[in-house]
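Following are the structures in question.
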Structure 1
Amino acid sequence: MRSVADYYGGDIPWVKSGELLDGWITDTEEKITKAGLSSSSAKLFPAGTLLIALYGATVGRLGILGIDATTNQAVCGITPNEQLDRDFLFYYLLKQREKLIGSRTGGAQPNISQEIIRELKIPLPPLTEQKRVASLLARADRLRSLRRTGRALGESLLQSVFLEMFGEPVRNEKKWDVAYLAELCVPNNGIKAGPFGSSIKKEIYTKSGYRVYGQEQVIGGSFLIGDYYISKEMFEKKFKAYEVKPNDILISLVGTFGKTIIVPEGVEAGIINPRLLKISPRRNILNSVFLSEYLQLSSVQKQFLDLSHGGTMGILNAGQLKEFKVICPPLALQEEFAAIASGRSGTSGRSGAPLVPNIESLRGRMSESERQGEGLFESLLSQSFA
């Protein structure tokens, strides 16, 4: 079908599996012609149809059509009968996603078949109970969606201030000095990856002592998450070099890599685990708030993506970051940005950047709110289909 140009550019929406994002579908990236529909295996489904992806990395992803649309063989359309509420089925399939992923077969692009979908057993309480459960889950789903949006807005707000003050750093339009990150960090352990995975096993964890910080704190944006510890003796014997201190920046290295969090004053003494790296800037040259936000910019994240290796997960390492080039504006300007981020700045400052109060606090609250919303939804989903 791809080889026939006349089949594309029409007015019939064509849904690809990558467009299934566990929500409503009201438009599509591509559209096909009537000739394309009649001359291919594409199927036309009415608005309201439940869709599920069958192939590759998108297996189990869901969508509900808000429009009449076609799909290819990578997507299965489901129309429940009068015994089964569509939204109840939507959330049940969401709960079964891991099971469906586990049932994939095939080589380079494993998939599930329509037969697996057909033979999936569905709990069938009375229709009124199905609608009640679906309504409850839909409200929790909307709540977590709103909290995701709030967190995204908080992230973008401070980045806008950064770009206003310093310009786009990869292009370095303002001609700031540039240095290797290692030159801007304290000697020796200024950039330090976590210990080898084999050296910190779950059997050495204790109930108290030194916290073990990992990606859950960085990605979740909160040091309140997690409760792994090692003993003081184990810390002194093997892990002292991995200790985190206030003002350090922790950065995730594997999978969801490139995310950062700054270690605050008063945090529990602890170490990083193998999936983190800590950066200790020289305070007389580099401000941690400035650097943390710098590393989160989309252009810098693109550089991380290009540097990463390790197949589909993506990995960063300490050697790459030591040789990573960063702009280095005057420290006073970096600290002005940090003051704006924390809400300490009472004026717009000589940079002309607008005052944005307590952005870091706001982002922390937004991240925690998002985490709670996700937890509530997952808890309700498990309880509903226990």
Structure 2
Amino acid sequence: MSTATLDVSAVRAQFTALDRRLAFFDGPGGTQCPDAVIDAIAGYLRESNANIGAPYETSRRTDELVTHSRERAASFLGCSSDEVAFGPSMTALNFLLTRAFARSLREGDEVVVTALDHDANVAPWLELAHDLGIDVRVAGLTEELEVDYDDLARLLSDRTRVVAFPAAANSVGTAPDIRRIVGLAHEAGALAWADAVHYAPHGPIDVTAWDVDVLICSPYKFFGPHLGLAYGKRELLESWRPYKVRPAADEPVGHRFELGTSQHELLAGFVAAVDHVNSLGWDAIQSHETALGERFLAGIPDGGVELYGLRTMSGRVPTFCFNVPGRSPESVATLLAERDLAVWHGNYYALETMRHLGLEDGAVRAGIVHYNTEDEVDRLLAGLAELT
């Protein structure tokens, strides 16, 4: 484990949004933004607001911002700047990319997803099954809610075109073995299509080292504005015919998958969000989050809370899915909200996971990120103890 430390008080001082009693354990649904992100968005609108491609000052500034944001995205993902695309959301980008790829699909082709996936990496394939007659198969889970790699391997065939999977589950926090899944996909001649939305605030992404073919994430999950961000291997993006208007540029190749005028002010916020993470370093972030996760796991009331998933911080991110026997998930979330503790309830679009667990009403979810504190974790544990 890293010995790097995080000055959480100094971190929290960068977030005006945290200057309140409410403890935010809702990061899996969207994190708070540091003031630098908010200021960057406002600063762009005040000083540089324009469309691209014109010779005057604000347009030139916007051109520079677009280039800079691609460079920041490339550094964040571990790829070339021409292999990235921005969009309104991960879901929108994934539907767009899957449809471009689908021009090469035929009836009977197969896509394998996992029971850990958020529906944004499942539904696009199901809709293609409806439109084109492809087959979508779901790889199961172990008792510990890890990917059943043997089941995944059994589902692969010479008709498998894609293996879609999460880098971390937004429900139970499991972080699958990415390289193992990529290896299985490539051995079958399939693309490895990764959803890193939930992983992105918790650890470094390196699409080159992972050898994924496509990866999608959302800056608003790692302290930025509401955007989607995608990576695709250059040779893939060049081979796909995009859905776009005819005058739209074909270079850089990732730009072909960006529809219309970009949200330039949000790109400014995205750059500031990446700078925020870089200023802290992943070692310090992960060390802090791991310690808080272990504190939560050690303090769960005995017998009073049913936790779903791994009971160690190994192989997971600090996102916890649980129920309190005798109480509905909604009632638990409501009672915790009355104690100024922000958690989610329901299925969080992890439909296959909840189906696997047999939870029709879903569960409660508490997610820890780097701006959470020991005191907040203790308050959450005390709140749960009151409800058991």
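Every read-out reported here was derived from the displayed coordinates using simple, explicitly stated rules and does not represent laboratory data. Owing to the predicted nature of the structure, the values given are computational and were not obtained by experimental measurement. Cβ atoms are built from the backbone, for glycine too; each structure is taken alone.
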Quiz item: For which of 1, 2 does FRET efficiency 1/(1 + (r/R0)^6) of positions 93 and 277 (r between Cβ atoms, R0 = 35 Å, to 0.05), calculated from the coordinates, equal 0.95?
Solution: 2
Self-check item: Origin of the derived value 4.3 (distance in nm of label points 7 Å out along Cα→Cβ at positions 141 and 245; candidates 1, 2)
Solution: 2
Quiz item: Thinking of 1, 2, which structure, once semi-axes √(5λ) of the Cα gyration tensor in Å, for residues 85-148 alone is computed, gives back 27, 18, 7?
Solution: 1
Practice problem: Check the numbers for mean count of other Cβ atoms within 10 Å over residues 53-60 across 1, 2 and tell me which is largest. | Solution: 1
Practice problem: Of the structures 1, 2, report the one carrying the highest value of relative contact order in percent (Cα under 8 Å, 6 or more apart). | Solution: 2
Exercise. Give the label, chosen from 1, 2, of the structure having the highest value of FRET efficiency 1/(1 + (r/R0)^6) of positions 37 and 333 (r between Cβ atoms, R0 = 30 Å, to 0.05).
Key: 2
Quiz item: With Rg/Rh (Cα atoms, Kirkwood Rh) derived from the coordinates and found to be 1.03, which of 1, 2 does the value describe?
Solution: 1
